[in-house]
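Student: There are structures below to look over.
Just so you know, all these numbers are worked out from the coordinates, no wet-lab data involved. The model shown is predicted, which means the values in this text are computed figures rather than measured ones. Cβ atoms are built from the backbone, for glycine too; each structure is taken alone.
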Structure P
Amino acid sequence: MYDIIIIGAGAAGITAAIYAARANLNFEIISKDVGGLTLWSPDIENYTGYHNLTGIDLVEKFKEHMADYKINVKEETITKVEKKDDNFIVKTEKEEYETKSVVIASGSSPRKLEVEGADKFEGKGLAYCATCDGPLFAGKDVVVIGGGDSALAAALTLIQMTNKVYILNLTEELTGKDKALSEKVLKSEKVEVINNAKSKEVFGEEFVTGIKYEQDGQEKTLDVQGVFVEIGHIRNTDIVKDLVELNDKKEIVTDKTGATSQPGIFAAGDLTDLPGKQSIIAAGDGSRALLSAFAYVSKKG
């Protein structure tokens, strides 16, 4: 019987684990990977105490901090969380864990591009992480699909290694709110923004050679070797959807303590209904949720 199971090992989950270790709780942190979407951030300039470092660098700092407390992430995929009397069963593809409380910080996953050829060419020129896969396209022409901050961040990463970066934006103008990021991208001579562009098909032979899109009722083609998709994220909340209240975005509804509608389950990070989906905000959420879970477990006895 664990005091707390932490689900997810991004900024929120790792911070929660560090707090749990410091409180000498009997806990596990379980996640299919370590770092979450922080790994995908090309440049982080607003994480207090660190500046001008990549997401990969920041995750390495997280790992060093966990090592100080001998925290090991169980790299397993969670399939479901179920209630058992006053406790919970956390099921993975390998094991089942019984716990008095749960901190869910499993974040979000990229929204998939649903056009002809997208599934076929995933991993063969179509990617969802510019930081991870960008170096494979050095000197090539690529397109970023999307118009928000994540699309702009991807473009900024790709500018540094590719020959040309097109941004296919569905709306009349870019929707990114980070003005500093937008200015960096738009001042580059390598970038061309195409607004009112709806993606229609990714095509190629063995690998991607181009993309078709529709603009003003006309079908057009871009000859590119890489397609990077940045059209938003889906919250990873299905594993608790039968236990906690979700809003219409499938985000977990929490109060100011991180508590959900289910006593004993707390939530932190990008999958909550709180505004501000950033690593530093997720880390703060993780500490708050863990402290609330600790108080719950202490009272429960």
Structure Q
Amino acid sequence: MTILSMAAGPLIGAVIGYCTNYIAVKMLFRPYQPVRVFGRALPFTPGIIPKRRAALSAAIGSAISRQLLTPEDFARTLTAPDVRDAVIDEIIAGVSPVGTPVGVTLEALLGSETCRHSRAALCQTLCSRAETVIAQLDITGILVREGGAAIKKAAHGSLLSMFLNESSIAGMAKPLGAAIDRYLTDHAGELLMPYIEKEADEIAAQPPEDLLAAACIDPAVLKRAISAMYDKVIAEKSEEFVARVDVAGTVQRKIDAMDMAQLESLVMSVMQKELRAVVNLGALIGFVIGLANIFL
């Protein structure tokens, strides 16, 4: 037996093993579409992954939603200190930028037209409530009580005090109080509205940090309160959020929408070394089998 004939078996076995595994790897994706002869699809066409893509995408989506992105994982990720702090800082910075008047921020968030309507509605509500409070005040009683005391004090020691008594003071104060009541009932709104609108404009012109300081609210305390609210919402609603996102359905739709060439390129970019090792392993096994046949 010559060296050539001895080497032929292992070499042919290696080539067969290499080609067989190479074709098997390619058949994972190729052909992309079924090959038909006389109207019948040939066996093993299309490739394994194109043929089973719907089942594969559904399985991947289900695995991700049930095992890789559970509501607990979602909540744990969003409540991690660095993520929570970053989200809250962005919310605070977006809603109330330092040094920016509140009115400017609201116009940027809601639009100038909405802000005008909201300002008018708020001023009207405050004015109506103030009118209600004023209507509940006993103006006549206050005038009789406080006015009478003031008149007595002013007239004390004078000749006028001889003619003033409780009944005479009440007789003068009651009609005056009733007149004031009627006037306020008819005109309180127009008297109050300019002052309320002025106050609204002054508040809108202040930056949020000044309003917080005026209300004796520490920004750090506000941030802790928002942080606690954030954690509560995530803890209670994480399962609902994940269900709304529909991770499984989203992944399945994305995979189904991908072109098969793109999907093949994606898989090969991740598993190229492993698949090449499978092909080379086929060559090695074929070589070993061919070498073993020499001695059998």
Structure R
Amino acid sequence: MRTLSDALKWAEEKKIALGHFNIAGFEQFQAIVNVARKLDLPVLIGVSEGEREYLGVRRVRDLADSVNREFGNPDAEWGFWLFVNADHTHSIEKAKEAAAAGFDEVLFDGGKLSLEENIKKTQEAIRLARAAHPDVVIEGELGYIGTSSEIRTAIPEGAAIKPEDLTKPEEALRFVEVTGVDMLAPAVGNIHGMFANMPDPGLDLQRIRTIKDAVKIPLVLHGGSGNTDADFLAAINAGINIIHISTELRLAWRKSLERALKENPSEIAPYKLMPGVIAAAEEVVERRLRLFSKIS
């Protein structure tokens, strides 16, 4: 049986990062599976509270299990395997629900809360989630980086961008020690969504190194869409172990679907319209997985 903890250890040893891609439909899911199988890599799919409500919590888990049974190789050192994350879970009950459904990971997102309130609620989420699924990996978030996968024209109100607002190493250490989270998503200059016509602001690489040295657990970079390739590679070298991509996939879905409908105005069969949509998503996933895994 493959575990996310083992995959993270493998990635750390290889000095690479695991790719994490959010899905809200079958086309995105199929694109991620196709590319991860092609490159023979473990990969995470993420479903936020809204995405889980739309797709169905247990259906997402069942779909991933069916793919792993058909294509996964649990006896190889490493290779293709699909992990499932309950991404950006704000409700303690929703965290418990995802854990009970067998999700590999639950992110309890208290990033917009005060440090003390975040600690309190994360502890409760961990208690309930691990009661439902003792081996679930729990990720905590420290620092507010916005909430939406969208094309932005401005920094989200309240997002931590100024150095004084980013996650402080000493607070990260306290948060990790008191809560017992397995992974941490800090605010290090990253923002959810991406700008329409320019790269996102640069990441605070020294802060990533300092936080990693302090907490000594896997670090997760949220809001990866919009960052430069150079920043991604530098962040991995500084200690990032998982990178989240969502907005890029959504944008590829929207543009490719519009193109398919325009080019086939009379077509009503989804399976005839969607191959181009899947191909567009595959381009995003492959470009990112090759970069994160340092595959030429």
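Student: When volume of the Cα convex hull per residue in Å³ is computed for each of P, Q, R, which one produces 275? Spell out each step's value before the answer.
Tutor: Details: P: 139; Q: 275; R: 127.
Considering all the candidates, the number was obtained from Q.
Student: For mean count of other Cβ atoms within 10 Å over residues 107-114, which of the structures P, Q, R scores highest?
Tutor: Largest calculated value belongs to R.
Student: Work out the source of -25500 here, i.e. which of P, Q, R gives that when helix-only ellipticity at 222 nm (-39500 (n - 2.57) for each DSSP H run of 4 or more, over all residues; to 500) is computed.
Tutor: This figure was derived from Q.
Student: One of P, Q, R was used to compute mean count of other Cβ atoms within 10 Å over residues 43-50, and the answer was 12.9. Which one was it?
Tutor: Values: P: 12.9; Q: 15.8; R: 22.1.
It was calculated from structure P.
Student: Comparing FRET efficiency 1/(1 + (r/R0)^6) of positions 123 and 283 (r between Cβ atoms, R0 = 35 Å, to 0.05) across P, Q, R, which is largest?
Tutor: Working: P: 0.70; Q: 0.00; R: 0.25.
Max of FRET efficiency 1/(1 + (r/R0)^6) of positions 123 and 283 (r between Cβ atoms, R0 = 35 Å, to 0.05): P.
Student: Of structures P, Q, R, which gives 4.6 when distance in nm of label points 7 Å out along Cα→Cβ at positions 187 and 219 is computed from the coordinates? Could you put the intermediate results ahead of the total?
Tutor: Numbers: P: 4.0; Q: 4.6; R: 1.6.
Source structure for this number: Q.
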